[in-house]
Structure P
Amino acid sequence: MLPREEFYVRERQTLSPYAMLCEHTRGREVPIPESDMRTEYMRDRDRIIHSKAFRRLKDKTQVFIDPTGSHYRTRLTHTLEVAQISRTIARCLALNEDLTEAAALGHDLGHAPFGHAGEAAITAFFREHGRAEPFQHNVQSLRVVDVLENGTGLNLTFEVRDAIVNHKKDCTPATLEGMAVNFADRIAYLNHDIDDAVRAGILTEDQLPPFAMDVLGRGHSERIDTMIRDIVRQSEGQPFVRQSPEVAAATNELRAYMFSEVYLGGKAKEEEKKVQDVIFLLMAHYLAHPEELPETERKNLPRDGDLVCAADYVSGMTDKFAVMKFQELFVPRGWALL
């Protein structure tokens, strides 16, 4: 067990001058005593892993709604792949792996059931009820760790919270570790969604954009390896994390193709009208009956009142729980005649 000052010295000697050192953390909103065994970022990681919101990710859609088969990604397996890729980037760039891992594990805690279809449905419901601000899963992830989990939040460090809310494309986290998670998220979802789409028969590798394949590679592992190596080459010893122009262009082309052929069209989206119906009815019910919301949601009443409380509850549901509540509330029960 290292005395804390010795640990800090070792970090200064081994990590990049651009890494976020534990001793420089901006800390937590509510200070807590330091641990003699774990860094503050290790403690954040552990708090996230032991949260109920993290466990619910195993039953939340990544792209395919309620797929048949155990090999399709869920929101949890996506999160684990992001954590693995971001740790690899962090280690190669001598960044703080504990911070990177914590942020990666927490980045999608706010995702609604049924993937981005659920997120879009809540946004549409908001707009029908006069709330212009959309439902955004990264903002909701921050709300989960700040307020909703356990009814009090997880009291995470500033750097982990910042990386969670800024993990989306075009966001700029305050740390290079957060930027590693930002890139790792895109690397993970593009490649594993291609893998799942090929398995589902929605597309074949030969249909992927030729330029992207020429630059990135024609296999799942090859593409991931190319993207990671490019980030490391471009960013090593630098105060930034970035891709080369060529790999960035290929990645963007691949992303545009996936949005066109998988995320916004194709067989994977055939059930999404049903998703909107389920979300709308659940939101309307809990908006009309806030007394049915759990105490943890009702006690955190925000400025938008019952509307956001309903969204907190519905967005926290797993796919299966949302369907169960829908059936319980809106599907007539049969009578057993003896």
Structure Q
Amino acid sequence: MDPLTDLLDGVRARTATFCQAILTPPWALRIEDGAALAFATVLRGHAWIVPDHGDPVPMHLGDVAVVKGPGPYTVADHPETVPDVVVGPGNRLSAPDGTDLTERLRLGPRTNGWSREGSAIVASGTYQVTSDVTGRLLDALPEVVLVPAAQAQDPVMRLLAEEVGRDSPGQQVVLDRLLDIALVATLRAWFEQTEAATPGWYGAHTDPVAGPALRAFHDDPARPWTIGELAASLGCSRAALARRFAAAVGEPPMTYLTGWRIALAADQLRTSDRTIEAIAHQVGYANAFALSVAFKRVRGLSPKQYRDAVSAGAMAPALS
């Protein structure tokens, strides 16, 4: 399995909400829903994504953006337009003073809005991400990923635009599935732009040495890998493997493997009641003590401390 597939596995439509907003200038939405990831595309007109920190990003017809949360940001017709609607968790809408506007504005899961004469239509989906594995993907992204319309012409975008205008049985399921595919297609298109700050693990998939090594780590992280064994399986020397992997990925092979194992362990600690001993064996450590040593070195907490913090609600997924 390739790294992008693994890292996206924790972002699924079962945790997504989808809506379409029809907007008349001047308009501005303050996004405070706490979502870890949001997907947006302009179906008519234009929009600006205005991060709290960083430069405003213009979106034109057909452009697609992925916005990294969970911090708030603004989507507007102009960077200087003051928001008059706040979008909160669960797609609840309110005025800046806190007055609930949800029923009045009716921004729902299908084709709704507050003006039938709007000059802009923005379709968006948001994801709640609770996976430490997916956190490694989020850590590689800028605050706003923008793919211009010319590079975003995946067939799924056309299907998404068509489906969002319908009101048919099962529509939410269809939209969720399309949104999944659209997110993958958008990230892949962005990673393949020459000006994108592509993470090493993505670009390395085409390297004849680093690519197979990455896939081996992801396919079988529990295997007791050594540099010598991995190099032999790839038909190269240990020195060549270490050199090519570090150059392509940005870190030594065993450092990458340790980070991957710790992310997998963190997800198990967060989502299961398995013993630390069992988790250690699952992710490639001989026993709970060995996992605890590595986990504390990477995360600053022992596995037990991490699990206790998660149970207490004091530990969010790490971007590592």
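Readers should treat all values here as calculations from the given coordinates under stated rules, not as data from a laboratory. Since we're looking at a predicted model, the values are computed, not measured. Cβ atoms are built from the backbone, for glycine too; each structure is taken alone.
Computed over structures P, Q, mean count of other Cβ atoms within 10 Å over residues 150-157 reaches its largest value in P. Starting from the value -17000: which structure in P, Q was helix-only ellipticity at 222 nm (-39500 (n - 2.57) for each DSSP H run of 4 or more, over all residues; to 500) calculated from? The correct label is P. Tell me which structure, out of P, Q, gives 149 once volume of the Cα convex hull per residue in Å³ is calculated. Answer by label: Q.
Highest-scoring entry among P, Q, by distance in nm of label points 7 Å out along Cα→Cβ at positions 6 and 246, is P. For which of the structures P, Q does the calculation of distance in nm of label points 7 Å out along Cα→Cβ at positions 62 and 198 return 2.3? Checking each candidate, the match is Q.
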